[in-house]
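A.B. asks: The next part holds the structures, each set out as structure tokens.
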Structure P
Amino acid sequence: MNTVKLKTECGDIVGLDNGSYVEFRGIKYADAGRWEYPVVTDGWDGVYDATAFGDCCYQHRGFEDDAKVNPFYHREFRRGMSFTYSEDCQYLNISAPKNAKKCPVLLYIHGGSFTGGSSNEGHISGKAYAENDIVFVSVNYRLGPYGFCSHPDVADENGVCGNFGLFDQAAALKWIKNNISSFGGDPERITLLGQSAGAMSVDVLLSSPLTRDMVSGAVMLSGAALQRVLSRPLSPQKMKKFWDEIIKNAGKTSLSELRDTDAKTLYYAWLKACRDEGIKSTLSYTLPCEDGKLLTKDTFNIKTISAMPKILGVTTADMIPIVLKLLVKKWVRNDKGSKCFVYLFARNLPGDNCGAWHSSDLPYVFATLKNGWRPFTDIDYLISEQMVAAVSAFVKCGDPNCREIPTWKPGTHKVMNFCEKTRLAGWKTATLIKNTLFNKGPVL
């Protein structure tokens with residue numbers, strides 16, 4: 001293992017020399033106790049060892065066999081990999097060009113319904129972007145009951161309520177702003193990339209008054225504008241009732257006792273409450289909600305929409321793809337002050353008949369096709385090269401146009417179809433409607 005050592009604002013750090021680029025894994029960007037807001041790391045003692053990934057947040061696969069719980073996505077993204085889990089999961093990873101100076105930065109926020117996922121799964125890699133003179137960062141954050149507790153007692157303690165996972169992301173952004181220059185990144189050129197729940201997170205971060213001035217562009221895949229639909233104020237009475245059920249399920253009598261219980265007991269108490277209430281409860285009580293600080297009632301006001309450039313993506317067999325199409329079109333109509341480049345990922349992946357399922361574009365965006373099991377062909381590798389080139393161009397100058405793809409015009413009348421013959425074309429609306437009504441493929 002070849003290593004590299006850097007001096008940073010926080011202290012000395014040792015990472016991996018991977019030949020064409022350098023990589024720093026498992027950097028602790030913040031600290032927080034259970035249901036406490038994160039404190040950004042400002043230094044460490046000695047030399048920080050950044051040669052191994054940090055812990056992921058506890059989630060279902062941390063307690064049960066992932067291959068049985070979620071066989072499809074396990075096979076696609078995690079087969080043969082091992083992970084460690086903790087609530088103390090505020091870690092980020094950096095991939096950077098060697099001897100980089102003032103390179104643009106791309107920060108990736110993973111998806112997973114705000115209840116699962118991590119920044120170091122098999123389909124995620126910063127190698128392709130580091131080799132394109134971009135500093136790539138991926139981040140872990142708190143999830144599920146650890147990241148999105150909105151009990152009124154928590155509000156009484158902090159003056160704001162819930163969204164700890166989003167505040168983790170904001171803390172990571174602040175750490176990057178303060179420290180990325182030591183890794184060759186330009187803190188004035190940070191583009192956010194998020195998929196699914198990660199795209200919803202990006203929507204918050206680029207819109208919130210606490211974070212939007214730190215961002216210069218955004219790429220949102222399979223989730224743009226969803227947060228604007230699902231975000232709403234929740235009554236303290238309903239939140240208290242839901243969390244009182246969790247307290248009861250855990251065999252406790254108060255939120256204070258629940259705070260001190262072990263992570264596994266908390267998880268299964270929360271999971272039972274979600275299952276008892278149904279999917280509506282999960283959406284209402286686990287997803288980000290208005291907290292009065294990071295996500296306010298005015299966060300998504302049309303007047304607050306930033307004029308920064310954006311890429312918005314959807315796959316043909318996405319979760320409710322026709323709805324995502326309509327949300328994207330509405331977004332672009334409202335976001336007249338910026339350039340919005342829209343794509344439809346329409347490549348039916350080889351190996352089965354699931355089509356272009358939710359998240360299927362990620363191995364193409366990260367150039368990690370070789371990490372999967374599917375019999376990818378030269379066509380797939382060409383599409384991946386096109387997508388990496390377009391995102392790289394966008395990160396560098398706010399425009400995805402490059403020699404690898406046809407001319408890409410902003411707007412939604414015609415969108416970039418990444419497929420066997422990548423081109424600017426229509427939405428394939430009939431296919432989107434069919435897949436919305438009859439799609440049985442994976443969506444989470």
Structure Q
Amino acid sequence: MLLLPERLKEYSDDLAAHLAEGRFKEAQEVLPHLSHTRLAAVLTNAPKIVVLPFLEYIGEDHAALTIAEFPEEFAAHLLEDTQPKTALEWLAHIPPEKSVDILSHMTQEKREELVSALPKQAAENILALSIYEENTVGAEMSLDYIAVSENQSVSEVMEAVKSLPSPLTRTGYLYVVDDKKRLRGVLSLRELLAGKSKQKVSAIMNEDIFAARVFDNPVEIAERIRSRHLKMMPVVTKTNVLVGVMTAEAALELLSYELAEDLAGIGAGVSDESFFTPPRKAIRMRLPWMTANVFLNLAAVSIIAGFENTIAQAAILAAFLPMITDMGGNVGIQALSVSIRSIALGEARIRDYWLALRKEMAIGIVNGIALGYLFGTIAYFMEGNIILGVVAGTALGVNVFVAGIVGGTLPFLIKRFGKDPALLTGPILTTITDITGVSIYLGLCTIFLFGII
């Protein structure tokens with residue numbers, strides 16, 4: 001059943017109200033209408049005193065799938081506060097790739113204690129994934145896939161598939177491996193059904209298959225999965241041994257996180273900070289960037305100081321300065337966000353720099369003229385001085401034009417040199433727009449000072 005957003009919000013609000021008052025039975029009746037993701041969002045904002053008891057109340061399967069949707073730090077703190085027996089039951093039902101992420105936020109002692117007490121298969125799955133470094137495909141892959149031997153017949157594979165859990169068969173892919181588990185090809189369930197019972201699967205498999213390597217960049221692989229509309233992609237070692245798959249769901253989640261991280265890092269380089277980051281750590285992450293910003297802004301300060309005589313003769317000039325610099329920053333951030341989003345989602349490549357430049361020039365000319373005319377008119381009516389209006393409007397219009405071009409193209413240039421666009425573009429953009437706006441405005445004011453005072 002498809003629920004409208006308004007109805008989903010009503011269910012979420014009802015659940016939150018029941019939890020706040022400790023009515024677990026009524027809260028449980030709402031659960032069939034909400035996904036685990038939405039349930040996790042409600043519980044994350046619920047009073048902490050009811051979260052653990054409610055998860056225990058709804059059963060380990062439901063609880064485990066909900067915990068898997070929590071922010072990793074939140075889930076880690078939750079499991080650390082839970083009785084060891086309950087924590088182990090939940091961990092055993094959480095997908096291993098999620099468990100690895102959650103456990104990484106615990107102390108090594110607590111992590112080893114939990115993993116050593118897990119059932120053998122669950123522990124082996126977690127250990128198999130934990131050997132891969134962060135920001136590799138191996139760390140993001142799933143171990144849930146179907147692999148069949150190239151020597152098996154169609155009828156043998158059909159019998160084996162019938163006994164598999166339905167979530168595995170829903171993927172529609174079967175990966176064909178040799179006796180050393182090296183990937184040889186891929187087979188769809190449709191192709192399997194169309195095959196003759198005595199045929200070897202190697203005779204009907206598709207050998208033209210792209211596989212990711214365990215140490216590949218996961219964002220690049222996620223972009224490939226999205227652009228090709230794949231349900232999953234096999235992951236192999238350097239010797240082509242099949243070890244896992246990267247699913248479309250994981251790819252979408254990774255791209256969404258990458259986009260959020262990029263946008264969060266635009267202004268201050270604090271993309272690793274979350275809501276649950278302790279204040280002391282957050283200060284250590286934010287303060288260095290803010291300190292660097294102080295020194296970058298000294299450039300604009302020094303320019304203003306250089307026009308001290310001009311400002312002294314017409315103090316009203318200072319009143320319009322914040323609007324010119326702020327408008328440049330706002331326009332630049334708009335263009336910057338679009339470019340970073342497009343790069344993060346794989347919609348744009350480094351080679352698209354010239355396309356971005358042409359686009360921002362066209363937008364900048366129109367917006368610059370429109371906003372410059374508007375601001376110039378406002379300045380004229382405020383002070384009754386046509387020259388001041390022309391100067392203020394021209395300065396704002398040019399700054400809008402420059403800001404759009406810088407914001408739209410700078411991420412491509414920084415990416416070209418192998419750096420993170422989100423980390424560097426914000427401070428550079430604001431510095432450039434401040435310097436441009438201040439220089440043009442006060443420079444024109446100095447030239448036409450005779451008509452302003």
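A.B. asks: If mean projected area of the Cα convex hull in nm² is calculated from each of P, Q, which structure is the one that comes out at 19.9?
C.D. replies: Details: P: 19.9; Q: 28.6.
Value 19.9 for mean projected area of the Cα convex hull in nm² corresponds to P out of P, Q.
A.B. asks: Upon calculation of helix-only ellipticity at 222 nm (-39500 (n - 2.57) for each DSSP H run of 4 or more, over all residues; to 500) from the atomic coordinates, which of the structures P, Q produces -21500?
C.D. replies: On the way: P: -9500; Q: -21500.
The correct label is Q.
A.B. asks: Out of P, Q, which structure matches 15.0 when mean count of other Cβ atoms within 10 Å over residues 55-62 is calculated?
C.D. replies: Working: P: 21.2; Q: 15.0.
Considering all the candidates, the number was obtained from Q.
No lab work stands behind these numbers, since they all come straight from the coordinates. In this text, all values refer to a predicted model and were calculated from it rather than measured experimentally. Cβ atoms are built from the backbone, for glycine too; each structure is taken alone.
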